[in-house]
Structure 1
Amino acid sequence: MSLYAIADLHLSLSGEKPMNIFAGWENHIEKLEINWNKTVGEGDAVVVAGDISWASVIGRAKKDFAFVHERLNGVKIFIKGNHDYWWTTRAKMDRFLADNGFDSIRILHNDAYIIGETAVCGSRGWIGEDGEEPDRKILKREAGRLEASIKNGLSKTGEAVVFLHYPPVYENEENAYILDVLRKYAVKRCYYGHIHGGGAKNAFTGEKYGIRFGIITADSAGFTPVLIKK
């Protein structure tokens, strides 16, 4: 089983916010389906690191989830993004998946999934943007969720790979709370989404603090899941 990752699908099959109005997003659902299924096999897993559906409540996400479940290969592991307004309690999300037969979709929330010998860990994260002062209460909460996820994963296997929606490092901004957790547990790889279009040129990729960072937003990856581990 190979592990892949992608972020920011921004699905809107119920019509909440069509993405075709944005440059580079024309026919992105068709591109995503073709590229995904050329790359990912039925026995593989894909982490989807946030901003999955524009639906305002989970019931309106049904068409988007059905597309992911029925049309895209592999097991899909969902992490919350800042635009996933449908995200609710773990119990309600698991019930929604079960009631609709979406058994190829998993929700990652304060826990981890083991793919091969790799623990898939993560949370939404948070970072200040455009000079705004970040909300330290949210920063600490997300760092706590990430720590719970990593501890859960490392209790089951020796390698934790972290997936976040927000970048922990971007231009002159750093999320010290998230970075402290990554360093505390000697995480070596961290992947993130959220950054689109021209902003991707400022996205940090490479090694810092002994951690290798990579961007996996759908548009920056050509609407193709990125290989994390074979």
Structure 2
Amino acid sequence: MQLITVAGSPSVGKTSVILRSCEQLMRSGLRVGIAKFDSLSTSDDQLYRQRGIPVVTGLAGSLCPDHYFVSNVEECLAWGRRQGLDLLISESAGLCNRCSPHIEGVLAVCVVDALAGVHTPKKIGPMLRLADLVVITKGDIVSQVEREVFAYHVRLANPAARALFCNGITGQGALELAATLRAAPATPQLEGVRLRFPMPAAVCPYCVGETAIGETHQRGNVKKMRFADLATAEAP
């Protein structure tokens, strides 16, 4: 069985792109399933079931979606095997740009939105910089020049990745995406396999329920801003 990780910021079109690529994969006779991770709620599982795609859903709730993902992805792989899947796609929650839900040896896909602005790719961390494939959505809404400029900035942020455009509504580009997914390496197991980049730190008091503001309530991994005017005032 092959495992694919698909990540991206909120509302970039991850589910639409996956659905379109699944249509192509299923036409070729492959059995595809989805492990859908989200934060508070989701109805995307209904879209998958309507198309006859097996899906399992996990909601992170108050936990970091990335930490929730890595704690459960091995069980998702076992679920996929029990379902007899040929290919399992893990769809992350709409993540912050610092997140890194990509695994060594597992095909990593990052979905970005062409409407987000040409400088967006350099603002996205390992989610894009360490991806194998960058799928650009909503390219039909911008001009050809804007599409080329956006793709250029994607290549600047991750020269090693392949970039392609895919329309989640019309399905244009889904056949090429599906061919890339079919060529992904097999994932026999995840025990001992490493993430491509460390996840964001999650050891401050607010991570475990603290709600009070103030330095007396801040412990552990706390990062403070520096202000130029205070540095000037404190200088002798």
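Since every read-out is calculated from the coordinates, none of them should be taken as a lab result. The model shown is predicted, which means the values in this text are computed figures rather than measured ones. Cβ atoms are built from the backbone, for glycine too; each structure is taken alone.
Calculated for structures 1, 2, FRET efficiency 1/(1 + (r/R0)^6) of positions 156 and 188 (r between Cβ atoms, R0 = 30 Å, to 0.05) is largest in 1. Comparing distance in nm of label points 7 Å out along Cα→Cβ at positions 36 and 140 across structures 1, 2, the highest value is found for 1. One of 1, 2 was used to compute mean count of other Cβ atoms within 10 Å over residues 44-51, and the result was 14.8. Which label is that? So the calculation was done on 2. Taking Rg/Rh (Cα atoms, Kirkwood Rh) as the criterion, the highest value among 1, 2 goes to 2.
Comparing 1, 2, where is FRET efficiency 1/(1 + (r/R0)^6) of positions 60 and 180 (r between Cβ atoms, R0 = 41 Å, to 0.05) highest? Answer by largest value of FRET efficiency 1/(1 + (r/R0)^6) of positions 60 and 180 (r between Cβ atoms, R0 = 41 Å, to 0.05): 2.
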